[in-house]
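Trainee: See the structures that follow.
Nothing in this text is a laboratory measurement; each read-out follows from the coordinates by a stated rule. Since we're looking at a predicted model, the values are computed, not measured. Cβ atoms are built from the backbone, for glycine too; each structure is taken alone.
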Structure 1
Amino acid sequence: MTRRERVIAAVSHKKTDFVPYNISFTQQEHKKVADYLQDQDFDKKIGNHICVTCYNGYLYEITPKKGYWKDDFGVVWNRNGVDKDIGVIDGYVLKEPSLRGYRFPELDEKRMRADFEFLIKSSEDMFKFGSIGFSLYERAWTLRGMENLLMDMVAEPQFVDELLEAVVDYNLRIIDIALEYDIDGFHFGDDWGQQRGLIMGPCYWRRYIKPHLAKMYERVKSKGKIVSQHSCGDIEEIFPDLIEIGLDIYQTFQPEIYDIKKIKREFGNHLTFWGGISTQKLLPFASPEEVKKTVRETISIMGENGGYIAAPTHDLPGDIPVENVLALIEAFQNQA
């Protein structure tokens, strides 16, 4: 099987020769491993099954404010702290619950098409995703502020509807461009969960997020493509809702939060789970042998009858020992 065929089979809940896998890195961890191995391209030799081109709003460095970046939406990100990959928002664009005076950015279609053309050319036999990060709730709160948006859900429902509709309209244009290319699916990034339950609770998620999410899923499904959703945290209570509106793959799947045997039993026939290898507890603190043992056990449980893409629960952060990264790669490559 090719890597692409292996992912498609797994999503179709069919047994594969071995479980497809994927590992991604933060900048800090990639540099650490690359320096250790004296190989800046080591990640290209892992055998990853998935490649993604992701639109988060293109970033432009602000000069002379070193470490500050502004995205297409006017949001300024301070990357001078620990997080060099995303950063922390420096102020909010929408200071009041109103879109008055604010215009969504023009799409840089030329740059976007170049990204998709590169994805197609460089993906070899891998499964190809188009993607939008900050795809709905996160895009809204990056503009308005998380606390403000959560209060708006209670006090300013008309504004929240207007804002989310504008986000979706913008996203649908990105999705339509992506679907012109030979991709296999579309991946949406949007964190809704805490360690225990949804940030906004299931009622407000169903009121505001679900109907808008359904529009984006439907656009992807209308072209026969696979839909994947990232959300950190505990979102088990809305798994039935996500299945209802057409979700195929849920990422990321955190073992600190979920009883993996229970989740596989209850939802494994309907969802493919992507993740499952802890970046919170296992990879930073376990021994290499413990890493290999846990990976084997997780694959055995989650990979039964397909429906699993083995992966860390996050881009590998900078606190993971190189030895554990190498143990993870070995466990994925040498499934037996």
Structure 2
Amino acid sequence: MDHKPVYYGEYLQLDKIIKAQHPVSFEDGKEPAHDEMLFIIIHQAYELWFKQILFEVGSVIEIMSKPSLNDNSSELQTIVHRMNRVVTILKVLVQQIDILETMTPMDFLDFRDMLRPASGFQSWQFKILEAKLGLKFEQRHGQQYYVSQLKQEDIDIIKEAESSPSVIQLINKWLERMPFFDKETYWKNYNGLTPGAAEHPFWADYENIYTGSLSEGERSNSVFFKNIFFNADNNTERALSDAACRSALFIMLYRGYPMLELPFQLLDTLLEIDNQLGNWRYRHINMVRRMIGTRIGTGGSTGAGYLQGAMDKHYIFKEISQLNSFLIDRRKLPALPNELTNKLGYNF
């Protein structure tokens, strides 16, 4: 089959991209503001990266939405790889602020008032990303106007994303089906330390070891432990169930076993996504304060105040990060039964 020659500029649609910058200050009758070109290109680059992130997250959701995710196949590795790519892109987004900050406040004022009411607050792609990762409307800061400035077609896309399975919901289902706590299969020869335990012998032992390790000022964590791992299903606001929390903590504790290496990497990558989104918001807050002080944003938000509220509230995978409160010294970890360690390791 003959190969049709591909021309670089046509393949990348460079004619459309390079001609897609139209500074309002460059219009006839206005004095051109030099830094408006930089402002446009930076934000166009942001939106292109948001598109790529959505592409990666969408593929992960598609894989995890299958009736059964095969942890022994390349599927889990693919998920981890693509979510790591999301982390790397988010790091680039944070670094791009260095370029934007070469613009001074006076440079920005040369064209800022011409932008109203346009604002980064109208980035529907970023709102879709938050929804696909798992940020619910009820958890949003500034609910009253978070879509008030968007066109209806963009609002419809966001609402569709909010009603579709999110990454955190699919992670919950994946964790819930972890089979390693079946008593008859893996724990019948477990030498428990807590006689007469009505619950699972491992968790009875682990709770005793954990509560015994708490300092006087941490005693309330024993109640917190019960609420997270045995009463979470009674809290409708939680994203992770009791079973999912137990599985996630078990993965963190015994991540050295080959079968748990990729699951741990996935959980750790989700935490890093939250971390990088937090870094991006933090840098954005400082930049806004530097540029406009306490003035309101061009889109009518409270500017830095809104961004601060969003940074404090929009942690999507915080329930996973909270599990680090319940780790213990690895030297005190209960020894797993042979039936389970054989399943978690390499069998020759």
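Trainee: Among the shown structures 1, 2, from which was the value 17.1 of mean count of other Cβ atoms within 10 Å over residues 132-139 calculated?
Mentor: 2
Trainee: Still on this structure, please answer the following. Could you figure out which one of 1, 2 the value 0.15 for FRET efficiency 1/(1 + (r/R0)^6) of positions 52 and 212 (r between Cβ atoms, R0 = 35 Å, to 0.05) was computed from?
Mentor: 2
Trainee: A value of 31, 23, 21 was derived for semi-axes √(5λ) of the Cα gyration tensor in Å; which structure in 1, 2 was it taken from?
Mentor: 1
Trainee: Assign the value -12000, calculated as helix-only ellipticity at 222 nm (-39500 (n - 2.57) for each DSSP H run of 4 or more, over all residues; to 500), to the correct structure from 1, 2.
Mentor: Structure 1 accounts for this read-out.
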